[in-house]
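Peer 1: See the structures that follow.
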Structure 1
Amino acid sequence: MTTIDHLLFALKLFSALGSGLIAGVFFAFSTFVMNALARLQPTQGIIAMQTINMTVINPWFMIAFLGTAATCVLLAISSLWQGNQPGTAYLLLGSLLYLMGTVLVTIVFNVPLNDALAIVKPDSPEGASLWSGYLANWTLWNHVRTAAALVAATAFTFALCAQSARS
């Protein structure tokens, strides 16, 4: 194996693990965190989600979320150069799914919802009104992010298997 092959293997592995890790975080929110917050009084739910949205911006989450995005960009570019080599289609699919279905959806849908929630007063009538729509819309887009990250992790795993079979 050449140095480039080792580097590509490491990028694929990081992307598979990163996508899987992010899928797990989003899965937790889709399956029980948002349901738990919905059971709280709106004021409590808003305060809890505002706190979550502040604490999620931390080095560990950002390395996983944005680091995976960076490796996906590199793998998408490399997949265009690799042509019809085994696993190339999986690399491109996984990269695009993560970048569009996870990162882009986060930027276009989840972050604006979080920004609106961040400025609302939790105990105001506007807060209670915003909260019910927030729960439904944020969770819907989180389901999309979860599925995209999970399928991306699967595609990267298939790309790794194709590379192993070739070696």
Structure 2
Amino acid sequence: MNSENEIFRVRELRDVDASSLFNLYSGLNTSAKFISTAPHDSVETTLSKIKQWRKDYSESNPKVRVYGVAESRDDFVFGLVVFVFHEQHAEIHFGISNNFSNRGIATELCRTGLEYLRNLGINEVRTNPFVGHIASVRVLEKSGFTNHGTLKNHACFPTLGDGLFNCVDMRINL
């Protein structure tokens, strides 16, 4: 997936992205607060994940694809968009640095991701944000998702605490 507008671009990750991704997103409790993995403990951890994610770019039918969200002008990575492919639907997950929030970037990123999935022939997309992440739910609603209820004890969010947390079952038909 490669997409660009005047504010950000979505592109394949490169090893050199590890530092900006760690410093702006994956290494920060605040930016990575509502993701299902713990924040990375070092740039080396982020680099290791990038190397793992890059392997999926060459696969014709990957289960997961992870792309970087980079600032258009300077090309530093400040977030991620993740696609998980299932037989009957796909999932979309995205996150950006708090430094870039409240600018409409997440909504535009979601819409860009949905267009990518539509072009792949995907008909249904799902995602399950933490019930208390109101901003994420708003972005999804603005992008056309509808709420299909609450999934009880559905996912872990290490920065929120131990155990499983309730999530909103958001879905869209493309």
Structure 3
Amino acid sequence: MRIRQATAADLPRLRDIERAAGEPFRTVGMTAIAEDEPPALDVLEEFRRAGRAWVAVTAPEDEPVAYLVAEPVDEALHVEQVSVHPSVARRGVGRALLDHAAAYARDAGLGALTLTTFAEVPWNAPYYRRLGFRVLGEQELGPGLRKIRAYESELGIDRWPRVCMTRPIAP
């Protein structure tokens, strides 16, 4: 696997990856999440143009099999979405993308990665804990994370417990 910046030509494939990565949510009774539409192409393009959309690609085909998009929020780099195609799951691809994002954040002078995720889904919060993330208490949330959580609530995904998590970035 190699990680590189996403190209405009990659963006439709990212939506396919997202759909495939969502399928396992059916196995834990979260069909609505499995059927949720991936980010629109114009949204993905905004991340790409900002230089905060990365793909893990196969070699030598250079075919995206995972992606991560992020944005600065509350002096951290907030992982808006990280998705790995099930065909390459459990091979460290998600970890590599997160480490790549952490390096970007460090170079940008940001002190942490943040994300929001499902608290009880095995490949969500428990997975991120194993990668060094911790759950943020309500009092630790900055205005940007509060806004993200409010939006998630409006979408109705709060019917399953969600948490905000952070992982510090060493200077």
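Bear in mind these aren't lab numbers, they're just calculated from the coordinates by the rules spelled out. Because the structure is predicted, anything quoted here is derived from the model rather than measured. Cβ atoms are built from the backbone, for glycine too; each structure is taken alone.
Peer 1: Which structure, out of 1, 2, 3, was helix-only ellipticity at 222 nm (-39500 (n - 2.57) for each DSSP H run of 4 or more, over all residues; to 500) derived from, given a value of -7000?
Peer 2: Derived from the structure labelled 2.
Peer 1: Let me ask something else. Tell me which structure, out of 1, 2, 3, gives 4.3 once distance in nm of label points 7 Å out along Cα→Cβ at positions 7 and 135 is calculated.
Peer 2: The structure behind it is 3.
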